[in-house]
Structure P
Amino acid sequence: MSGSDGHPVGLLVIGGGIAGLWTLDAAVRAGWNAVLVEAFELGRGQSVAAQGIIHGGLKYTLRERDLEAAGAIAEMPAFWRERHESEGETGPDLRRARMSAPCTWMWRTDTLSSRLGMLGAKAALRTRPHAVEEDERPALLRSAPGTVLRVAEPVFDTRSVLETLARAHGRRIVGVDGIEGIEFSSAGGRVERVILRSGDFEVAIRPAAVALAAGTGNEGLRARLGLDPEAGQRRPLHMALVRSRSLPEFHGHCVDGNRTRVTITSARDDRDRVVWQLGGDLAERGVGRDDAAQRRAAAEELRAVLPTLGFDGMEDLEWSSYRVDRAERRTRAGLRPDDAEVVSLHGGRLVTAWPTKWALAPRLAASVLAATRDAVESSGFPTIADAVPAALDGLRRPRVAPYPWEERSWTKHRDVVSAEPV
């Protein structure tokens, strides 16, 4: 073992998704000697599977109970856009990350009431929706009933954001061999030393503070520290996927009454096919469907919400789906929290962090730093001016996880249609 007494580190971040990577960046910018450890691949699970929409709150004005969440997230579109357009001191430089679209579209079906406009006016949104004339609409929405809104919510390619954040902090990001590659020396959640293992190599570090930012992995980490694993909750999704070279790139929400019926975001695969991810109510209700049923449901929904999208002639059209859990701090009714959440113990020596939404990663990082600042700055441990412990170089360097559609099986459109119940 190298450094058996433990190499001193200001902040140890456990978990290499958007929450952990953004927190690492914020800590380094604050002058802290911070290190991030990932047990698998960066972004594996929730982060790389996110749709990448930087919500500004409009979607949350559909229901009265979500108005608090709309306020918490209101500043995020402008903040992320600024990080993408120029280097600044208030957050990471995302100029090398790919913005998939500068805005999203919101449209309705024939059953939408006037509720959207009424609640939107109440919410004091920073991202005001803009109603567009028919000739300004994307082709898919030319015949959509009622108003079509253009919402200044940028959409980011998830992998490119994770890669950009990781690239900025190279040697500070290390990988271990699964959860078993992290061993705590602790009492009641007060971490004194952490041993990290990769292959035959291991190294001990002595952190002033530890931030658990591992998504669903927080449950197991808290249990190993003798803490309540049920401080968090999971809300599952069954996301649907469709791909074809003939699909247009498109990003938007179809709303129906007070629900987001389906949310569509786009990407391109390595064969230049456009891949649509389908979330929203389709993904939430899809938890109770098997893969075949979810693919059928997705085909039916697209026919209903985008009647001008003809599948005829798309000979390469294929469908797939995957499951992912959203990890959040537990709420009484199991509903989504209104904001990013942090639970702090031992004067900030240990915090557990949940971003709630991809877009809220900056707010989460600020909360983590606020919770751990006294512990880190009073420790007397090395600052950012000191080199990263050379002993960490013996650990592996984790890569960013693949997109979920790169690991799924796909069904040809004709097989999905032929399997539909009559």
Structure Q
Amino acid sequence: MRNLLFLILLSFVACSNAKPAQKSVEQEVPLVEILTGDLRTEVYFPLLQGKRIGVYSNQTGMAGEEHVVDLLQRSGFNIVYILSPEHGFRGEADAGEKVDNSVDAKTGLPIVSLYGQQGGKPDAKTMQQIDVLVMDIQDVGLRFYTYYITMCRLMDACAEQGKELIILDRPNPNGMYVDGPILDMKHKSGVGWLPIPVVHGMTLGELAQMVNGEKWLPQGRQCKLTVIPCTGYTHQSRYALTVAPSPNLPNMKSIYLYPSTCLFEGTVMSLGRGTDKPFQIYGHPQMKEQPYSFTPRSKPGATNPPQKDKLCYGKDLSTLDDETIIREGLNLEYVIDAYQNLKLGDKFFTSFFEKLIGVDYVRQMIKAGKSAEEIRTRWLPDVEKFKAQRKPYLLYEER
């Protein structure tokens, strides 16, 4: 804790040296001057001197114009291996696709894939090769987005082997609000691992502190943890990502809609995988009287999308205003609209729906004809309870 307070104090000093924000992939999103943890080399480089290093990252781990792995290697540090999450180190694999171990062509470093093998956790032999694990990866702040689950498993591996985890923190693009039910742990799975809401509103550094503080690792283990905070960031910041975090989140519109439209993964619907608007549209071949249509096709990152090669009728949400999407939060109106249109009853849902939403009552209330606002009322007390629970672990201003 003393080290963490020291690093937070240093972060305020570093604000005056903040580099200009990188050019955004979407010029209409307002930029703020934010310095990510990986750019604060004066803080974390001294912690790495003379140590064997593992790096958990993917294509999002950019320190300005340079990947953090390249930065560390160029700076003379001893990187032993790279650990990669879902979608692989370069972020090109399909959702849920098993990714094999490999060698990074640019650096020659071995890549240990943590998704689809080893239970998402490096074994003791792998961990014993390093002294410290550095993590630099862009999350989008949702319980069913799997990068934080890999982080938890890495924390557990570090705790078991007595290794330190250093998190180079990054802003949460959905960090402006908290919404959705807290996971009923009977639905714990590879897309839901902690008792947190669908939209938790925390950075990975904050969430890691909460995992330690609440003793959420197996058997209550705690990891030696150091977080290098961002500077210039608050929970109200609008942070435009410079690199797509995964193949089907290509722009900020998809990231803002993701909390709501990802729920279609637990239904018979298409949510736009296999089109140029993933997570921004939804439809089905039997949806009636819909003005919008699209046909999902096999493409990189979506080789076998739902309703592949079928003409689907539905809704285009890509024209919605960003601030409206953010203000509405986790919006069940889209799922309810499709459910009522198709009239399939329980066949509209799959068993995956509860893994995503995290509780039983949402499906039950939709089937009973309840409105989105009536269902939201059910989870609001849990949201307020969680916000109070997470408060000691926050690193950034919350208004």
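Here are a few things to note about the model shown:
- Structures P, Q, by mean projected area of the Cα convex hull in nm², for residues 176-367 alone: label with the highest value: P
- Look at distance in nm of label points 7 Å out along Cα→Cβ at positions 232 and 352 for each of P, Q: the largest one is in Q.
- Of the structures P, Q, the one that 24 was derived from, the read-out being relative contact order in percent (Cα under 8 Å, 6 or more apart): P
- FRET efficiency 1/(1 + (r/R0)^6) of positions 144 and 344 (r between Cβ atoms, R0 = 30 Å, to 0.05) - structure with the largest value, from P, Q: Q
- Rg/Rh (Cα atoms, Kirkwood Rh) - structure with the largest value, from P, Q: P
Where a number appears in this text, it was derived from the coordinates with a stated rule and is not lab data. Only a predicted model underlies this, so the values are computations on that prediction, with no experimental measurement involved. Cβ atoms are built from the backbone, for glycine too; each structure is taken alone.
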